[in-house]
Every structure is written in structure tokens, then in C-alpha cells.
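Dropping the structures in below, format is C-alpha cells.
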Structure 1
Amino acid sequence: MQDVTLASASSTAALTLGLSTYAALILVSIAVAIAAARRGQRRRAVIASAVVGLLTLAGLVIAIISSIA
């Protein structure tokens with residue numbers, strides 16, 4: 001019988017930190033988009049919304065790739 005290590009503590013911590021940072025970036029971008037829209041800063045609101053869309057799409061692609069591999 002073989003002993004198999006699926007994930008070490010350091011890689012789990014790095015993954016958790018990365019996911020937390022990723023979620024924080026999405027939430028900050030949403031907050032910037034809402035604040036800019038309320039102040040009438042259309043360009044900043046559109047750019048922040050595009051960043052939210054790109055981050056969400058990137059997360060979806062990474063999830064699909066990680067489930068296949």
C-alpha cells in the first residue's frame with residue numbers, strides 16, 4: 001500500500017490566500033462600479049464592470065480547466 005499526500009498544508013494555505021484575494025478583487029471592483037455609477041462617472045463604472053466580467057470569466061475558465069485536469 002502506498003501513502004499518497006493530496007495537498008500539503010502550505011499549498012492549501014496558498015490556495016486559500018489566492019482565492020480570498022481573487023474574491024476581494026471582484027468585490028472591490030463591484031464597489032467601485034457602484035460608487036462610480038452613483039457619482040455619474042460613467043467611464044469608471046463601465047471599466048470597473050468590465051473588470052468584474054473579466055475576473056468572473058477567468059474564474060470560470062480556471063474552474064473548468066481544473067476540473068478536466
Structure 2
Amino acid sequence: MQAIQHSLGYDEFGNNPDLLTRADKRNLDRGRIARVSGDATCPACGEAYRLHPPVQGALWATRGCFGLVKL
């Protein structure tokens with residue numbers, strides 16, 4: 001899996017700043033990312049956070065309904 005990520009421009013930590021949106025980059029730079037359990041329920045949709053998509057450009061982050069989170 002890491003070989004594929006590396007071929008797409010990601011580093012060993014799952015980062016590719018060129019793929020981040022301006023808003024995502026700003027929020028990550030400012031530390032606006034909550035830490036949650038993957039089994040925690042998203043208050044907006046009621047699904048577990050682990051079912052939400054990863055952030056393009058920061059695969060270690062997850063896009064929750066109310067913003068970025070780290071599982």
C-alpha cells in the first residue's frame with residue numbers, strides 16, 4: 001500500500017501538501033483537528049467516524065461532517 005501512496009506523491013506519513021485544499025491546509029496548519037475514536041459516533045450523521053473518508057493530501061486525517069478529525 002505504501003508503494004502505491006508513494007507513487008501518488010505521498011510521503012511515508014501519508015502527506016501530500018499539493019493535494020490539500022486551501023481550507024484543509026489552513027485548518028491543519030492551525031491545529032484545528034480533533035482527536036476521536038474510530039468507533040465514536042459522528043453527531044451530524046450518526047455513523048462511526050471510521051466510515052468517513054480520508055482527507056486527500058493528509059491520509060492520516062479523516063473528514064468528519066463538522067470538520068477534520070484524527071482517529
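Each reported figure results from applying straightforward, stated rules to the coordinates on display, with no laboratory input. Remember, predicted model here, so these are calculated numbers, not experimental data. Cβ atoms are built from the backbone, for glycine too; each structure is taken alone.
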Consider the structures 1, 2: one of them gives -5000 for helix-only ellipticity at 222 nm (-39500 (n - 2.57) for each DSSP H run of 4 or more, over all residues; to 500) as calculated from the coordinates. Say which. 2
I have 1.12 for Cα Rg over 2.2 N^0.38 Å, calculated from one of the structures 1, 2. Which structure is it? 2
Structure (1, 2) behind the derived value 23 of relative contact order in percent (Cα under 8 Å, 6 or more apart): 1
Between structures 1, 2, where is distance in nm of label points 7 Å out along Cα→Cβ at positions 25 and 57 highest? 1
